[in-house]
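Undergrad: Below, each structure is written out as structure tokens.
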Structure P
Amino acid sequence: MYICSSTYFMKKVVSYLFLCFSLVSFSQQKLWKGYFSYNEITDICISDQKVFSSTKNSVFNKDISSNILTTFTSINDVKPDEITAILHTSNNYTLIGNKNGLIILIKPDGTTLNKVDIITDVPVPANSKKINDFYEHNGKVYVSTQYGISVIKLSNFEIESSFYIGNSGEFIDVLQTTIFNNEIFAVTRTQGIKKASITNPFLYDFSQWSVFNSLNWLSIVTFSNQLVAMNTNGITYKFSGNIAVTFSQMVTNGLKLRTDSVYLTITNQSQILLYSQNFTLVNSINSIPNFLDTFTCAITKNNMLYIGTKKSGLFETTITNSSAFTNISPNGPIEDLAFKVTKTKNDLWLTHGSYDRTYTPDYKLQGISIFNTNTGWTKIPNTGVAGAVTLAAIAENPRNTSEVFVASGHSGLLKFTNKTNPILFNQTNFLESVLLPPPNQNFVSVRINGMKYDKDGNLWLTNALVNNGIKVLKSNNTWQSYNLSAVIQNPTTLHYGNIDIDKNDTKWTATYGGGVLAFNEKYNNKFIIINEENGNLPNNDVRCVAVDNKNQLWIGTFKGLRILNSVDRFISESSLTTTNIVIQDGDLAQELFYQQVIQDIKVDGANNKWVAIADAGVFQVSANGQKTLRRFTKDNSPLPSNNVLDIEIDEVSGEVFFATDKGLVSFLGSATRGDDDLENVYIYPNPVRPEYSGTVKISGLMDKVNLKITDIEGNLVFETTSSGGTVEWDTTAFGKYKVASGVYMVFVSSSDAAETTVKKIMVIR
């Protein structure tokens, strides 16, 4: 995964652009959708009615009686750093603890509140604020953290006090706490178990804490009126005074102890042990049938056992007869790392690989997640990708939509037919492995990244670190390669980004260190290179290229943006020079995206550009880049992360997908592809009801149609020319005032008046 922190954050230009942003209020969240994974379970807790479970990026609960699942994600304002612990309190709040010290509260009414007290008020290094555990007792929550213990009052969820209990008062990692016989016990990572009187008003003084046991411990609870602790070797003890008595031992290190009033649950990655109140072993679970996975946590409630796993989600089974397991996680993709996303004709394909800035693969074997609006998620597991790792770009065959190709940054190219039966193309069949000098000449790595179909049904792709860096799988299923040695010095050292193809069939390819490579076989295999030296690029590390609807080439680099004003110039010119976009703010002129790391650019149906900036979210800019239409960040929208790795646009619906390192989300945009006629014009919502605060969308339009809206008496209230296939109306009369209740006529005509249609909108105030 390519992640880079910007060192130069927009300077003055961003200050100007920010004034223009169409900020997303959370009253508009109906425009957003979340596509999150619920497979990697980090913690579980129980109330009388519900079981709660967390992943790194979300929380969900299941109502025990009704089986209704409810999710909490960035779509409903749960935007964690990384979830490490959860607790459902006696006053019906859910506390979500994070790696950075953030506590997110889910209130009884389902709304959320971020508590940043630990982040802002606890004077310890920022990387030492991880929340390890919550423990509730007598109206307070004891928060075990990397620095010690903080106590939160349930009445207002404010921090009452914090304890640094190291032997000399230093910060120390506290893993878990419990209260027994009016004493608080704390398991520390390096200094054993500490204890102190719970009524001592000076617990902030480290000298008030004594060492209960100096050995290496991992977890501690109170169960059956006894103190119970597990050491780092997976041995669990019950204490009689200071005497530890062994009653359970696991083969490997344990994870955590959990209790309810009936059972004690001991968990490690491969085993779950359940003990009754008399410390008799009730059940032992070593695996879940048909799931090759590891355990992360477990808890009991009302004769039910709930098990969290690393990759397969949350399971439930009965304690007394645990032969049948039911997965109760919401359906979603394989994982939240959304690397590359592609909208095919009927589905949404998502890969989970990653590579660094230099396109060095992560070598991880991951599956593929596929979403269909009607059937939900289908997952191709890692056993179904022919051993290919670092899966990245996706391309659907436009002439045979049952065929989908998936690039691998290390293993070659996968061809799927009907989402199954993958064929792997690698160094044994048409593709080439990297060329490395001794002693690495035996290393095999077939690095495919950028892919694009041309209008003739040929699949063009790049093969990195070889002489024949450009390859094509022709529509007749034959292969052809193009040698770059004559135009590029040392092509065996060149890495490639994405490919885009213009109306002339020129292939524009982003490269790492080599600028933009332009190639067209129809013009005597003509090549042109655009770089810093001859093309005015700000940097030769080109992260992405995109040809827009006006035949301009947009080039995103590691240090900013450039535009080639016409791709047609490739045909007649021998060298190409790019320009920047300058925004004039009075006497101040600023370059758009100056020195910014541009990770992706996509063009929507209205020729607007969606631009992902490293660690700065997403911009939507106008066709010429002079106006910023929207900016989405984690702070002002449901984006779960500011690190947007890929953007995809559904040209039919206008839905814009944002693949981030913390999950996939989408925004229902209005810029759709123009239709060929006016037969499919539709309006939504219709009628416009009093509670609706958004815009009315008129879709299914041809590009450049004339659209007028009048009241029933013929008074004009809105007029525009479409750009793309959708027009938005804010239900005002030319932006001045909200129109009254009534029927409004929509008149649509093509630019030549050859096609017309009339529709009606009902507005109810």
Structure Q
Amino acid sequence: MSSKLRLRLHGFLFIITGLLFFQKSNAQCSTGNPAGCSCPGGGTTCLLLPDITAGKTSLNATTGWTEYTQAAGSPNKGLLRLDVSTPNIGWGPVETVSTNNYLCGTDTLFDFVPPSGFLCPDGSFPKRLIKQRLYQKNGNSFQFIDRDAGWMVYHPSHGHIHIEGWGLYTLRLRDLTITDTLQWPVVNSGVKVSFCLIDLTTCSGSPGDCRDANGNTLLNNNFPNYGLGGGYSCNNIKQGISVGKVDIYHQYLDESFVKIPYEACNGSYHVVVQVDPDNHFLEMNENNNWLAAATALTKQRTTNTNPYAYIFSKKGNTVCQGGTLQLEASGASNYVWNTGATAQKITISQPGRYWVRATTPCGTTTSDTLDIVQSGTSAFPAITTNDTICAGERANLYASGNAHWYDAPVGGNLVFIGNNYQTGSLFNNTTFYVADQPSVLSGKMGPATTTFSGTGNYSSAKTEYLIFNAFLPFKLKKLRVDASTAGVRIIQLRDQYGLVLQEKSVTLTAGSQEIILDFFVPSGLNHQLGLSSSSPVAGLYTSTTANPTFGFPFKLNSVANIVGSSFAAGDKSYPFFYDWQVEVTSQACNNGQRKPVIAYTVPAPAVVMSGLQPAYNHAAFGVQLIGTPAGGTFSGNGVVNGYFYPRVAGLGSHIITYTYSNGFCTSQTAKETRVVLDETLLDNGFSVQLLDHPGSHPVLWVVSNDNSTIEIALLTNTGQTLMTMQKAVYPGGNFINIDVEKYPKAVYLLKVRHAASGKTKTLKLLN
């Protein structure tokens, strides 16, 4: 029996057991029976709030987590996978209801109904904003109170909707000097985990997961409003956890893990689980949404092969005159800085050399030094250029000098370094702020050439990558590769979870060569530099362990170090990327003097096309197409000068498109029509129509079933003949121009005789 099937069976048995166990003399509290529900402290009027907690038994069970090694070849490499349960021990349900408002990046789409397959401009799924529904008991009835509570999003690997950011898992080291567990040093954090909120089991079905403030186990009969809620599933309308019910997110599911740092050692740690870490949900007790469980890592390093004490600065190595800079050490049980400080993070105001001595499971180790320099006020960029784009497109902004781009006039985030900044997709006018700052070329990192190891090979795999730490944010300007053959490679910068931060497609020749990347690398542990799985070819040189002097880490002062690769533990093979050239980024020291640069957006026009029917006889006359706003163009089979001609289009299905541009944005709409064969609609093998003639040359559209001749006469309205002509016609449609330019403006008659059938048709012509 599969694990998923066992889970479903177990969940069913839990629920049945809970229902049998829980009995009340009066009618069961439910959404349909408010009279059966109780208020905290008695009374008949109250707000029934949930109480979200983290289940202790699921996490502490012997099967509650699984540790994986740093060896290659497994999708679980370096992960600590966790079973996490989230009970509701409150008086009311955790219930979410959806809205029709969506987030795409930083833009909100109000009253929006996404069409099938809709994606945000950056390729992500739109986030649907949700409300938390609270139950207000008023005697024998319920009222609902809805409040903002974050968002839900489609989860492609699960195939359904998840509530975003429901859980956060961290690996920490216990610090006996700190009483607040949530302040213990963090070794590493997992991503914020999304849940589909459902009643997977009950408090009685998972005994020990539900506990009160004193640690006592709560069962179903401990909840006066047990079962209030219900009917929750993984849909985009309503999700939740009923009173006395438990949701469990098992370790085999996506994101249910903490990433163990590449250089972590075996030893004692704590896993800390936080539920609703961003406090989106209102509940009875906001202080019991976490759980700490002791664990021991046994499959990592046994000795301190490489120092595991690092110092990070998220804003570079420059402290401004009169300003401050925060330095942060990596997760250890205690710290002693060369300043005498003992906290994990310190704030400095003076330049100089900084280091920290830290105690980790690897032992006591001293970090590399971090050199901090001081800078004064930087100059304004001399030249800046705004851009105007269609909503949803990417703007191209320019600034001269050594441009550093921010998302706020003061503080904010550094979003880009360089003269030409291409933004993400924008839907509203957006202002960015640019300052001119000095950059410091810090030097090179990694082996200079492929020959340093003595042996190697051209790898055909695309899955290999280097692992490196960035203690300062920096720009990876360029590096050297050796390609077996010419061709395109796609190089990716990824974070420790494999999320792509930047990528670039480069065209290589065969042999050794330097390539320019200009990747902006944020500070952090265990970044990856490798090839994309969609790279057309691999064939890049990998050095192996033949040289006994080979060994990680490869360092660049206090900026970064390359600590390993995707190969199995103990394998010192070095893939692909040599002779890194790095520039250190700096925080702005211009006293807030940033120059605004604006990306203006123009809404895309809404276009409508009318005049086209679902189907036409192949011999039908042309129909005029109408587009709104006017002034666009029609295209497709059978379209001529804004008319659709079935005979010209031919039998079958045809897509007709209307395209309109307002000068910045181009929008299209399209409709499908069919042309069918029905010869009975032909009038004795002959039909004629006078087409639109905005100028002085009207056009006859003549349909004939055979080769023939038509005689055309132009008459005044009194019957005087002004002109005659003969034209040969052929099976199908025939265009014939009628020249009336030389005649006065008036109403004329046009007689057309079909020689084969002898039939004559008279048309009125307005010149």
Structure R
Amino acid sequence: MPERHEKVVGKKINRVDAREKVSGRAKFAADVSFDRQVNCALVIAKKAHGVLKSIDASSAKRIPGVEGVFTWRDVPGENQLGDVIKDMPCLVKEGERVRFYGDVVAVVAASSKKIAEEAAELVNVEIEELKPVLTIEEAIKDEIVIHGKSNIGVSRRIRKGNASKFFENSEHIFEGEFYAHYQEQAYMETQGVIVVPDIDYGFTVYGTMQCPYYVQGAVSNVLGIPMSRVRVIQTETGGAFGGKEDIPSYVASYAAIVAYNLRRPAKLIYSREIDIQTTSKRHPIKSHYKVALEGMKIKAMTIKAYMDMGAYATLTPIVIFRTLVHAAGAYEIENVDVDVYAVYTNKVPPGAFRGFGSPQVLFAVESMLDDIAVQMGFDPMEFREINTLRPGSRTSTDHLLVNSVGAPETLSRVKKASKWKELVKETEEFNKSSEEVKRGVGLSHIFYGVSLGAGGQALDKSGAHVLIDRDGSVEVRIGGTEMGQGAKTVISIIAAEELGQSIDKIVVHQPDTAFVPDSGPTVASRTTIYSGNAVKNACASLREKLAPVFCELTGSPLSSVRFEEGFVYGESGKKLSFDEVVEHAYKRNVKLFETGWYETPKLKFDMDNGIGEAYVTYSYASQVVQVEVDLATGYSKVIKAFTAHDVGRSVNPEGVIGQIQGGFAQGMGYAIFEDMKQKDGKIISDNFNTYIIPTVHELPEELVIDVVEDPFPEGPYGAKGIGEPSLMPVPAAVANAISMAIGRRVRRIPVTPEYVLQLLENGSSLQE
């Protein structure tokens, strides 16, 4: 096989898409327009629960510039949405129930966005109001049932060992309850699509999204046409964080109904208020933990958790699997019982969000362990070091860990970087002399299953097309999406590494369903492993086709050939440029187009008992933060942070650091700022004046990042994911730090100033 030496992987590389984005040349959905285009706006139900009695659009239709108001009667195909469970109407029918404030009733089309939005407000929607279910506790009672016979829509469990028997004989048993609230994705670009009637295809969809094939399937169903008649092209996407996984399928369906009926391009760009009020969030989760110790070793843990799935299932059946697997944390525990239930309520349906159901329970388990450490007088760091997963450990699902288990190393690195014992002592000394401001130090330790895992194996695959043009430039097409996370740069690095071509001669095209096979969703930190391996395989095949051409031209033996930095080298210093070799290959009719494909080996997992190989591999992270709390105002500020992440291998070190920095900011926002307020089922924190996210001014002056590289054999060059683990240790570490500062156990996030003051006035002591 032709030789290749690593020259690009692990080096400092500028983002390949940076120049277009900072210069304003990148085309986002709002920048795309077509002749004869109409602009759309949604008519939403403004009651949390009720029966839709009538829709009167007569006033709206009289406004100059309005082209039509479309209801369920105008849906040519299936009036149903939902990627996993089809329990959500596309447009609610008269006589049927609206189930949350934001259910879509109609779509208005007009000559401008402003006119469409004004007309939407004039559509009279009569709803016979019903009593809503607005809390998890109300949902569990089943006195008002939202779907079917019970509000429990999905449930999963783990049964490992014999937890109940161990509790009977244990001397040290601890219990605690925790709650993690909603979090809004807060992406910069709101949801948006343009659906265009097409000559070659039935309809072409342009839009901001994570999962083009989800969109293709939804539009196909709603319009009642084959998927082959729907083409989806991703525009530049200004952030997603999971919020553009399934929601663009709904947005595209609304616009597609208009495009179908008018036979004109239809553009739908959400306002920030509509986006926040109607689209998915992080699931709120209430959980109860019970833990038994033997010395400093965790011997048994039982967990019961309830997640609010809102009015419709959306992606909850998949999210709940990750919640289940991560509930017991990154620890080796012999006896584990976990029960997780997802309940319907009359609120906005949560869905995908960075971490996908795990930050909520990781906050809970890490708070629980911290509480135990305080009560028992343990060093929180030592407590975690004793119990953490390591090579040869078995997870809560009894998954034997063989390789790439950097959990102990992340603890060791963060302990060293933070000077743990000194930091704790320094903090305690500060508090002795400060009356109005207190400081605290918090620790958390997490793991994260990379890929969709056993709960989504049918989607864990990826394809790639790689074409070398006659001038040596390289075109790469993948089904995975760039949404600001740096996917194009990573894929460019992999192609450059494998082919030995200069990275500036490689272009990664926007995903287009007409050119690439369904490669699953861009979620779960899977792009580098799945799309990366597919590209790597395609490029390796192309390299093997070019090598014999070089040998024929130079007389070099095949064993001597290597591809590096735009050149091909042979024996005795012989070399030709990559471009020259490609030109000669074209003259010899060598096929310089290859398809790569990658899927992981099938995981063995017992879904009934939650036992087996949950994910293909796991990333690990440890976090230490120091906070300062103003006792008069309740305001908390992170002043120092230290984090260590096991990423397998850094293909793009700059990108890894960027992901960790961004994840920290978002996790800190979840911990102390982002309180989503609702009234009667309506989200009233529906813009960035009322829903507060952190800015650069709230970030700690000292943020120390350490990257652990424990290679994963299946990953390209040993890489694992980093996009989601970057956020997950932060909320618990911040909450634990605030707990130390105020002498009260934080049991919910976000830890708002109001909540801090409440704890100071009425909260329980850490020593209880």
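Please treat every number below as a calculation from the coordinates, not as lab data. Because the structure is a prediction, the values reported are computed rather than measured. Cβ atoms are built from the backbone, for glycine too; each structure is taken alone.
Undergrad: Compare distance in nm of label points 7 Å out along Cα→Cβ at positions 368 and 384 across structures P, Q, R and report the one with the greatest value.
TA: When distance in nm of label points 7 Å out along Cα→Cβ at positions 368 and 384 is calculated for P, Q, R, structure Q comes out on top.
Undergrad: Work out which structure the value 29.6, 93 belongs to, where Rg and Dmax of the Cα atoms in Å was derived from one of P, Q, R.
TA: Derived from the structure labelled P.
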